[in-house]
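Each reported figure results from applying straightforward, stated rules to the coordinates on display, with no laboratory input. Remember, it's a predicted structure, so these values are computed and weren't measured experimentally. Cβ atoms are built from the backbone, for glycine too; each structure is taken alone.
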Structure 1
Amino acid sequence: MDGDGLKDLIIGAAPGTSPYVSIFDTGTLALKKRFLAYDAAFLGGINVSAGDLKGDSVEEIAVGSNSAEAHVTVWSAKSGELLNSFYAYGQNDGGPAFKGGVRVGLVAYAQQEVDVLVTGAGPSSFPHARVWSFSVPTYVESFYVAPVDDTRGVKVG
């Protein structure tokens, strides 16, 4: 994940704890890196996904707030640098902030040479998914994954 050629384990904090992203060596389970994805006071939990968004053979980590506003942050797994920060639903649309959280996934998609970021709206919203252009960020596709009256949210994997 961090460019050393070995797979790593990435874990996002559960609700009730500060929003740490932790990266572990899968061979030894030693902690390699830990950083706050949001302000330490945010206790709503986070979800994480890793993939190569830039095509440089170094993975990035996408983080979604599990509750509250649909805030997405994208980090370099190698350096820990914040690469992108945006709201996936609500504020970017010119509307009020959506408070149901956001699920994230970095996935191979539609014959792309790099992974893409896919978001799913959290509970209490339409079953809405978006595919994002990493560099801008703007969504390039937007679709519903279930009937619009289904408000259980969307999980991305």
Structure 2
Amino acid sequence: MKFMRITLLAFVSMFLLAACGGKETTDTYKGDVQGLDTTIEITANGDDVSKEKLIQTGKLDQWGFSSKGQAEEAFKQQEEIDQETYKDVPDGAIETTYTVDGETATMETTFNYTKDNIKALIDAGLLDTDGNEKADRVSKEKTVKGYEDLGLKKEGE
């Protein structure tokens, strides 16, 4: 489960900066991260990210599980850890689901970034501000740079 937490935190280590305007768009980034098929959808208005959806899928052994039962038990334990971690975060700020379908396991996490949600995510240690404790937005430019550093590619390019 430490593996999942490290992977999740790698994705949410965002840099927060001052706001810019623009039209809302959704871009998709895909690739392999630590052996898992990874898709991230990022919705932003200009450089302001409003929503981020992370989906990681892989065979059970890619997750480090030897059986469906082991995966289901580990995910159940992770859900309990998540509930404790997310307890001070507003409903809808972050939602994570874990599923096991046959020999495939999937983790899906959605972040909804409002000013209040961002502060709560920072306070819960789920969003890295790179030292800016007054951050109130997520920068698309810095977030995409993080995706690219992980080897993810924008869909359609």
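The value 0.55 for FRET efficiency 1/(1 + (r/R0)^6) of positions 27 and 99 (r between Cβ atoms, R0 = 25 Å, to 0.05) was derived from one model only; which of 1, 2 is it?
Values: 1: 0.05; 2: 0.55.
Corresponding structure: 2.
Compute distance in nm of label points 7 Å out along Cα→Cβ at positions 107 and 139 for each of 1, 2 and report the one that scores greatest. Please list the in-between numbers first.
On the way: 1: 1.4; 2: 2.6.
Biggest value here belongs to 2.
When distance in nm of label points 7 Å out along Cα→Cβ at positions 75 and 131 is calculated for each of the structures 1, 2, which structure yields the highest value?
Structure 2 comes out on top.
Taking relative contact order in percent (Cα under 8 Å, 6 or more apart) as the quantity of interest, name the structure among 1, 2 where it is greatest.
Working: 1: 16; 2: 33.
Greatest value across 1, 2: structure 2.
Hey, percent of Cα pairs over 24 Å apart derived from one of 1, 2 reads 30; which structure?
That value comes from structure 1.
helix-only ellipticity at 222 nm (-39500 (n - 2.57) for each DSSP H run of 4 or more, over all residues; to 500) computed as -10000: which structure among 1, 2?
Values: 1: 0; 2: -10000.
So the calculation was done on 2.
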